[in-house]
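Just so you know, all these numbers are worked out from the coordinates, no wet-lab data involved. As the structure is a computational prediction, the values presented were derived from the model and not from experiment.
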Structure P
Amino acid sequence: MNTLDDPKIRDILAREHELAEGDRARMAGVRDKINAAKADGTFTNALYPKDAYFAIEPAMGVFLNLCARAMGAMHIVEFGSSFGISTIYLAAAAKDTGGQVIGTEMEASKAEKARANLAEAGLADIAEIRVGDALETLKDLEGPVDLLFLDGWKDLYVPIARMVEPKLRPGALLLADNLNTFPAELKPYLEYTGAPGGPYRSVTLPFESGLGYALYSGG
């Protein structure tokens with residue numbers, strides 16, 4: 001059985017995606033303010049609302065699930081769980097493979113909601129949500145890591161990737177959201193995973209927000 005086909009899980013995801021879609025109009029206005037702040041040099045991460053969804057699209061969630069299932073991922077790590085939409089897709093895959101998910105979230109209120117969503121989906125024993133700065137909460141991460149999904153603060157993609165890299169197994173996947181949405185902010189990440197002679201082979205997949213797909217060949 002594909003756990004993602006569970007009617008209860010499908011209903012939860014449909015509800016959360018609907019809530020996220022309803023948040024898009026509000027976030028469009030916030031992005032205008034953020035872009036203006038970046039232009040005049042007054043930008044700080046505090047401009048982002050603490051209760052914003054920042055959710056992946058449904059098709060990307062299914063893709064994450066398929067990637068994890070296809071590779072038999074046992075150890076999945078997520079940077080930026082928000083309200084747990086992407087975490088549910090990954091945890092559903094982990095339930096099928098016998099694996100586990102470690103998620104991270106800076107905002108305690110979001111982590112609490114993510115845990116509630118996972119519990120409602122029957123996946124609380126599959127996924128752990130660590131609260132706080134991911135550079136701290138993941139620094140003692142045990143390997144080998146099969147899949148790392150990056151969807152948190154964009155300036156931390158490279159630092160998180162570098163920190164987790166020694167724990168990646170050869171053939172591990174780095175999946176990174178928002179390469180199209182934040183091209184300037186994520187240029188360093190694209191350069192890092194696309195460096196000639198480096199340990200990654202990467203491509204940007206044509207989801208609306210742009211999903212980086214990088215294969216780790218080993219150190």
Structure Q
Amino acid sequence: MMNSGPSTTRSQYLSIHIPKTAGVSIRNILKEHFGPGFVLHYWEITDAWGRVLGEVPSDAACVHGHYQTDQLTRKFPHAELITWVRDPVERVISSYHHRLRDPDPKHPVCHELHQKKLSLTDYAALPLVRNEMTRFFGSKKPKDFLFIGIVEEFEPSLRLMAQLLAIPAPSSRRDNVNPEKLSGCYQLDPAVRRAIMALNEQDADLYADCVRLNRYEKLERIA
């Protein structure tokens with residue numbers, strides 16, 4: 001079971017942005033709400049205005065970025081954890097197309113993708129691509145998080161996030177989406193979809209657990 005709603009004291013939040021899980025949209029929503037207390041943690045650590053910081057300030061209100069949960073929970077042991085997850089196959093396909101469309105030379109996976117001109121199935125088999133959501137969770141389990149959003153249930157998850165973080169209900173937004181994606185799911189040969197899912201068994205189990213917790217939390221909030 002997820003933690004109950006925010007306490008009356010000022011909370012700090014660690015927002016773990018697992019790649020291709022609506023993290024850019026969530027980043028923009030959180031930045032708008034937390035303002036000067038918002039910190040980004042990607043290749044560099046920056047403040048809300050993009051200024052590079054030496055480390056995450058101890059009084060940061062919300063830290064959002066591509067970092068494994070354990071990286072910051074040692075420094076912020078009482079921070080509330082939030083993240084979003086996505087169907088493992090859809091996430092891998094989205095990651096593949098994103099890295100084809102917008103290459104990042106700093107990332108070893110992206111470098112290998114373009115250097116070797118990998119197919120989707122070859123890309124999906126790379127060790128750093130497999131079970132990536134599980135690695136971002138680190139030692140934490142879904143029950144350790146205040147909130148876990150489900151990309152496939154974006155609108156209701158967004159409303160639940162606003163309730164649990166006690167922030168104004170944000171307007172719907174979807175940033176950094178694949179402009180060539182024509183429907184809710186990628187069109188894919190069923191055999192390829194099964195093969196990618198088999199490469200991500202840990203993520204499949206994690207995703208199922210997160211969906212159950214998310215739906216249970218929604219029912220609790222309604223009751």
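Overview of values
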item	result
Label whose coordinates, when relative contact order in percent (Cα under 8 Å, 6 or more apart) is calculated, return 16 (choices P, Q)	P
Origin of the derived value 24, 23, 16 (semi-axes √(5λ) of the Cα gyration tensor in Å; candidates P, Q)	P
